[in-house]
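Please go over the structures that come below.
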Structure P
Amino acid sequence: MTQLRVYLLIERLARQFAAYMATPTRARGYPPMEGESSLIIEVAPALAIHRICDLALKHAPEMEPGLLYVERQYGLLELHSADLDALGRAGAAILAGIGAKAGDQLKPRTLYSDIIADIADQHAIVVNRTREGSMILPGQSLLLYEMEPALFASVAANEAEKAAPGITLVDVQMIGASGRLFLAGSREDCERARTRVDEVLRSVAGQ
């Protein structure tokens, strides 16, 4: 049995999130571009993700896989395309192949959310040393999120950037037991981003 944990169709990748997904750490395959759409899937057991990849690419060989990752417990696949309808058809083939519906996924749960205003110089330094995105500058506000399943940090990052284009994507941790999101900017941009992330996570249908 294959458990569908996450089924995310992300429309129109924002500039910073697309660039983050195109880094060598994330894009083990083909890097996505700004404006393309993305389908991100997580399943258990982990190795079942190879069957998911097979179903997608044999049904829609024009799809570009950006991330195929087998971690300890879960397997992850990211596909992207400029053709949203084609991406949806590939997703439908995957769901049919494993006998699942998109609504069978797990509903996201926010474990922690906070905005730290006027971040201290030393705090900015230690955050920047472990980031995979852009830097946070002293005096900016820092928006933090922790959620599960971890992959929901991806759609949270993309939607936050679209809602607050002036915000800086500092880091997205979307693989593991929980997902984490670090965004920097003005207090107003962080509030706007948090409102949008909360809306998106609440709207996800799942178990």
Structure Q
Amino acid sequence: MRDTFVDLIRHGEPRGGMMIRGQHADHPLSPLGWQQMNEAVGAAAPWTQIVSSPLSRCRAFASDLAGRHQLPLIIEPELREISMGRWEGRLHREIATTEPEAFINFYRDPATHRPPGGETLEALLARVGPVYDRLVEQHPGQHLLISAHAGVIRAILGHLLKAEPRHWYRLRIDFAGLSRVRHDRFGAGIQYINAQRLREQPVD
């Protein structure tokens, strides 16, 4: 049986600048965001299947890439970003001014102090982990590309590492940042890949 590879790519910069986005603040990619994604994947298309969050900042590029390379595309609703409650669509500096204590607590301990009305990390893991496992099970020996969000990618990597949610934020997931997971007879092995280096990392 051939090994199964899964590349996880975060969307590029969305329109609207830096703000808190979850599953309801659904902004499309900015021109820079499209550039970041195209530079990240390059001209090569090693994948056999593309899977995407339904949110436009992920779905639009995944659809474009699938069309360009005639690859099958799955839109998976459970890969939507974590809900950030009433902070969605608001600037960081605005929240820091209007809700300073809650804002500081969130950045000190985002696992315990979620945004008001937001989704817990445990709830995110409960919906994302089984979806990832199912995708790997259904596509043995293939090479998947999952277009998703920072929160979703942290949850997947945390799931594979069996790491507690409070440790997920040690993972830095940049715009258009890529992580590669290799599933072989020993289990899942994780390798972070800088966007600029994707084409330098062949599957072996």
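Comparison across structures P, Q (criterion: mean count of other Cβ atoms within 10 Å over residues 113-120) gives the highest value for Q.
Each of P, Q could give relative contact order in percent (Cα under 8 Å, 6 or more apart), but the derived value 19 comes from P.
Can you spot which of P, Q the value -0.52, -0.63 was calculated from, given it is log10 I(q)/I(0) by the Debye sum over Cα atoms at q = 0.13, 0.16 Å⁻¹, for residues 57-104 alone? Structure of origin is Q.
Every number in this text was worked out from the coordinates using simple rules, so none of it is lab data. Note that the structure is a prediction, hence the values are computed from the model and not measured. Cβ atoms are built from the backbone, for glycine too; each structure is taken alone.
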